[in-house]
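Alright, structures below, take your time with them.
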Structure I
Amino acid sequence: MLELNENLIEDYNVAKDLYENGLYSIAKKKFVDLILKNPFVWEFWFSLSIIYLIEKDYKKALPFFNIASTLNPNDANIYFHIAECHLSLNELKKALNFLNLAEKYSADSSLLDKILILKKQNFEESRIE
């Protein structure tokens, strides 16, 4: 994270705790407040995106994931979750592109396994149009 003042770190920890305890609507508001205070912290955007992903609101999650990826362009997890959104929206070509990006940037063998599983499950040549 960028150098943040103590209040932002405290607010981020509160928002994270709310998220971890399943209080998504309150956590969303906290993350939006954090973004308004400092829009250059990718973790704020990513956290908000994850909540929308959990809520299956993929269209809302995507722009926030895209901002997170702009702020942190080498993070494989962001690309993986963007691919998940596109898969859920049945946008297979986009999903495959983002899975390839996730694979390119990932050094995590667990994430690489998830990427390969998604590719095997969703990308038989006949399904991609």
Structure II
Amino acid sequence: MDVALDVERYGEFVPYCESCSIRENSVRKGKQVMLAAMSVGVSIFNETFVSRVIADRENGTIKVTGLDGPLNALVNTWHITPTVEGSLVDFEVSFEFKSRILATLASSRVEGVCEKILNAFIARAHSLYCDDQETA
């Protein structure tokens, strides 16, 4: 869960993320609530997304809801379940572009981009939490 919540470091490992910052960070009803801004660049597309991030560590969930940016709607949810080997992560995302032109241009690439981003989170977790001796 810590890798997904390390928003300010996304620029270091998340593909297409140029920068990311936390505008607000608080705890409400036992849940961490952040307002985050992420600037992304893909080809000629360069936009900033503002999202509300709600992390519920007790239940192993993170819900991200888009508030501003090039999308009419954005919701992604992380479900993280601890296992003996580490964690089982279920990631769901749904979104809708404001622009039909952008939606058309992106439609053939969206699945590959999402896979590339998810793989970056997996690689980051491995680099931070896997025993160095296992890779030696």
Structure III
Amino acid sequence: MKTTNGNAHAAAIILRWGLAFIFFYAAISSLRSPDNWIGFLPHFVQVAFPGNLSLTVFAALEIILAAWLFSGRKLVWSAGLASLALLLVILANLDAMDLIFRDVGLLFAALALLELARNGAHTAETEE
């Protein structure tokens, strides 16, 4: 399917903002209601580190990733990190697929953003 660079740029913005929202929302929600989120941490993480500390650190990283995605800077790297984060969430929670199945779609959205970024579907504002 052929698209103009403007269409690809618009698609990249939509994907960036959508992915940034989910990372930001998950971070804020996990900080406000940690009991609802602690079960998504892999067991080995909960054994090695206090659960609330791990959740807080992960939430901070999600906020940083969300801000990075919103900014559009170094998009290949932020899209790649978003893809990796979603893949790890999926792999760590395969037994909860009824709850995290949407993350599979989000992973593919992050991979689409990565592909758009790799093919230059962004402007000079994202190349810094």
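Every number here is computed from the coordinates shown, using simple stated rules; none is lab data. These numbers come from a predicted model, not from an experiment. Cβ atoms are built from the backbone, for glycine too; each structure is taken alone.
Quick look at the numbers
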| quantity | calculated |
| --- | --- |
| Value -24000, calculated as helix-only ellipticity at 222 nm (-39500 (n - 2.57) for each DSSP H run of 4 or more, over all residues; to 500), assigned to which of I, II, III | I |
| Structures I, II, III, by distance in nm of label points 7 Å out along Cα→Cβ at positions 7 and 23: label with the highest value | III |
